[in-house]
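All of the numbers you see were taken from the coordinates with simple rules; none came from a lab. This structure is a prediction, so every number in the text was calculated from the model and none was measured. Cβ atoms are built from the backbone, for glycine too; each structure is taken alone.
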Structure I
Amino acid sequence: MIYRPEEITETIRMVEAEHLDIRTVTMGINMLGCPGKDPKTVSEYVYRRVVDNAGRLKACADEVEAMYGVPIINKRVSVTPMSLMLEGAPPESYLAAAHALERAAVEIGIDYIAGYSALVHKGATPGDATLMRSLPKVLQSTTRVCCSINLASSKAGINMEATALMGGIISEVAHSTHQGAGNARLVVFANAPEDNPFIAGAMHGVGEPDIVLNVGVSGPGVVLAAIERQKRLEPHMDFTALAETIKRMAFKITRAGELVGREVVARLGPPVKFGVLDLSLAPTPAEGDSVANIIEAMGIERCGTHGTTAALMLLTDAVKKGGIMASSSVGGLSGAFIPISEDQGMVDSTRLGAMTLDKLEAMTAICSVGLDMVALPGDTPPETIAAIIADELAIGVMNHKTTACRLLPVPGAGPLDTVDLGGLLGELIVMDVKKFDCTTFIRRGGRIPAPLTALRN
């Protein structure tokens, strides 16, 4: 293939000035088949399985990064949900498995390892319950282990008993980790995908190959720059032209991700297979690398005001349409992430009052994931946390899409207080929550039934 000089120049500009990067390469590893349930056997099996299969991941990714000049920001591993592997094991084995994941992640030099997870959308086994109750200790005693719980699905409805339990666990983690930061590694889902490369919700599904590599692309800065360039050429462009501009840039971003991902797989060699390419636009705290700024470039003064949800729909749809033509292996979440703390534009909008929890919830019906990296007042009751989760899960269940919550109650903080977690996690602006009580609703127990659309067959 021969590249034109302008294409080479464009790629250099996208990398150096517009924050183009591959957000993550995530290796999924099947963990089923552990020969025992005692803590020592579990610990050794988990550690060896990760190190033996992912030991070269960072080195191979670094080689490809240097070869193509496209940064690969994160190297990660996901594993089969630990509750499946550990069912029937004593409680001590759960903590041993988490510590083995942590030890393996440090050993091979990756950023995060995910899959300390359980799937309880229809009900919880004793093993699922043990794993959920172990989450506070796991998040206190590790720094790289990420946890997720699937609480709902469009087929099963919402497990409200597990939702109530997770409200309490999130509150406990908030008060047992520094500034509640442990909850940045804990996410609760409706319709969790089995091939998601993004932290903290990554897991290696039971229907996946033994070892697989999933890629998460990024590029809000590139999309923003493309819109700004087109506005200079066509100041009065309509929505059709705007969508076309985003589609074309999403195509280019996806092709870069596909190229990099397949090259990493080639270097790793068998048995590693190429999995999926997740098209999600994942922002960072860096200036200009913001989904909120893209929405504002469409003509909205501040992300969160009226018109934001419509603009986000256009963006999400255009990204998917452009990306799907560039790869036959699209999966994961795909769309536009709107994590509050990881997007400087979202932080600014929250500080100014344009972005509220209610508006954010409405936006999650359109985009990837849900209430992501949302800081709550430290005195928020566990039942209120559970109710916020239930609302978000309901959007996912009814609309047959993945939704999730990554909520961070911050001890001692109140509405509009600022909390700086640093690095990728960024700056948190505490959002206000309603003070009216929902305890009776949350404590009813049972399961909210699936909607009628679940009967599709």
Structure II
Amino acid sequence: MPPPSILVVDDEPDIRELVGEILSDEGYDVRAAENGEAARNAFARQVPDLVLLDIWMPDVDGITLLKEWAAGGRPPCPIVVMTGHGTLETAVEATRLGAHDFVQKPISLARLLAIVSQALESRRKPPQTGVAAQIPDSAPVGSSAVMQVLRSKAEQSAEHDLPVMITGEAGSGRENLARFIHARSGREGPFVLLDHCELAPDNSRSYLLGGNGNGDDRGAFEQASGGTLFIPDLHELPADVLRTLNQVLDSGHYAANGDKERRELDCRLIVSAAEDLPERAERDEALQQLYYRVNVLPLRVPPLRERPDDVPELLRHYAEWFPSRDKLPYRPFSVAAQNRLRNHSWPGNVQELRNLVQRLLVLGGEGEVTVQEVEEALRQSPSAAAPADSGHPDYFALPLREAREQFEREYLIFKLQEAGGSVGKLADVVGMERTHLYRKLRALEIDPKAAVADGKRK
């Protein structure tokens, strides 16, 4: 089988040569076009398997070419748009016209290779439309045997509408895996994250089923219609929520509060839970019933300490990802630094690693990340904090829900101060959707401006 053919279109010779050399080294058949007219002619002679298309060129711009090639509906091959003058409007226009993805110069080579691989893979799958097409690929990173098996099982699970049970430790990537399954499922509806903060006893049924007595608002089931409802931390759900979920899953129908009309449940259900869920379920009848209902396709995300060989790959991934997304300086990790982190216990799992990389890129110097910087960063991490005199934080004496709220409040205030009061940066740091985070801050009565001001006074 011949290698995939790639047409690189850019009026800058250095970029054409660099990208061409890298892709050729990866085994691709690379052709180059120095301007829009040359690209038009090359495309007419032979449609490639993939086009890397510059936007701004002196004769014919990339958007014009994209319109031409997509005149029949969608381009006959995946097109990845490249530009050094990218704006949101340009990206939206390019993707609306059928571009597979959009990258900005200077291009992260790791990101480029990943996008090329994804784009070529997309040719072998039916095109997605609607919301599903807008969801980024969130494939778990790692080449270890256990992660290869996990990705394979996740892809198999995505082909069915059966419930998926994802277990694993906090920070291991359970939500990320759920998003990966949704993105690969072909479901056009949205990915809806169930918000524990909205599940107060007097609000839980309305939040799940919709309606506030007048039936004028949508619940989580309706919001996820045609898509996926992800329920994190199943083991922490209140008893009334467990009962409601059991009732809906048992009948396959639900009705909003104050509404007599029953609606068919039309969403894929993915849940996550701690690994000791079976033991917890033995002590809670409602949890046990729900556990047996949703434990159809079980997946376990291994903690990072069980797959240390994936640590260098994760470091490279985030060292490339943050500069590409947030314009942070690119800094590779030295071999010594990688080796030190391979041997770290990672109590916070992938989330801890991600935060560490981001902190080193934001606060570090230039050149390679040294083992000395890593040691200092690890000493400053929450997992290295000295315990209280009792051996446990004060909130260990509280009931679970109150303890969680106190920890979340302290944690988010600390991270908010680190982010300079930016909720957008905070969302990236803690790995939460911005809308979910705003609701969380309101629920915990955290004022970003006040939190930053308090931090400055300390």
Structure III
Amino acid sequence: MDKAWQNVRSLLQDKWGQDIFNNWIGSLDYQKFDAGKVTFRVPSRFIANWIESNYSESIIDCFKKEGVNVEALIFEHKNQKVEPDKGNEHSEDIARSKEVVAQVISTHNSNIELPSSPLDKRFTFEQFVVGKPNELAHAAARRVAEGGQVTFNPLFLYGGVGLGKTHLMHAIAWQTKNRNPKARMLYLSAEQFMYRFVQALRFKDMHGFKELFRSVDMLMVDDVQFIAGKESTQDEFFHTFNALVEHGKQIVISGDRAPGEIDGLEDRIKSRLAWGLVVDLHPTDYELRLGILQSKVEIQSKMHPGININQGILEFLAHRISSNVRVLEGSLTRLYAYASLVGRKVDIDMAQECLADILRISERKVTIDEIIRKVSDHYNLRMSDMISARRSRMVARPRQVAMFLAKSLTSKSLPEIGRRFGGRDHTTVIHAVKKIEDLKHKDLQIAEEVEILRRMLEA
């Protein structure tokens, strides 16, 4: 029977793949075969339920292929038997459990991989393009991945969509695994953390949940803003955080905003997230976007050796697509695919045609409110001052600058601009525009300030 089970394992590995086999089938410890029933020992009740609902039929079929007439499977966990499903009495619970990947695995079994989210092989430090907007985040991530004593814990990475947070998280995980294959590292999203917490409550296995999350060497949680407003999940996250820090374990967190700016997150969690190093991944500048495109061209050229995209096209994309690196990379991939399928040379006209939708969406749309905010910050004024009736020079000149920029950078009419500045007449806007145009030629400081504000708004 032992030989038959080994053959069954091989068949299941071929059928389901290495990842599923490692996470699920590999956890089965064969015990005995009696009266048509095969008994296995499993690390947790979660795994028993999941295998019972998803893989039991395949296991039985593979046994029959080996000439063993198996009628049912029995799973033992902590001296409790999970009997074979007769009539599927708990079918509803099992069906619901499929919605959540309940991969809680015994932390004492080193042969079972931790239930981390899959890591993207493309997201390594070698593939990460470093520039001024992300150099601090990259250096901090490198330091954590190197291991040893780290002076900051946790490392909190935040920034907008497509700026490299997830890339750096994956890169830390890859280097940590390569440096120390035995390191117990768990990477998952905040959403998955919550789902596993809920699943643990459902199956009354909080001990297993705590054992899993509090025994790792490194915990990495992506998009922590997801647990905002979820009190019970935040409470468990808080205690998990404290337990790991007390034992000197590294924590890496990412979010879309700084800890203090995440609405719905408890103050005690905000304070702990700010304990270590909080790093902002700034929006990419032109040089960084161009560098990213150049690195991607090297990769794409190997797959499409007959297609050439010159530097001018890359500069065009880097200039026009500034909001999201994923969109930027996707536009390059689309150009290569289009050229490969249609057989057209990649030039400016072809790029504009192929990427018309992306270029249209990526066009920078500056609003009057944004102009007022930027100008107010630049001159250290309140936004209310800009639209007030005050006529003192310290307010009037910045207001004229803001009106000039509103006329230059938006398609709004003069009356519309006047209304946004406290209901002023369109003639006031005309006067402000002419005044700033004259001053730009006479006063180098005004000219410089206007240019700086323009660049900030167009960035």
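One of I, II, III was used to compute percent of Cα pairs over 34 Å apart, for residues 25-296 alone, and the result was 35. Which label is that? The correct label is II.
When Cα Rg over 2.2 N^0.38 Å is calculated for each of I, II, III, the greatest value falls to III.
If you work out mean count of other Cβ atoms within 10 Å over residues 177-184 for I, II, III, which one comes out largest? Once mean count of other Cβ atoms within 10 Å over residues 177-184 is worked out for each structure, II has the highest.
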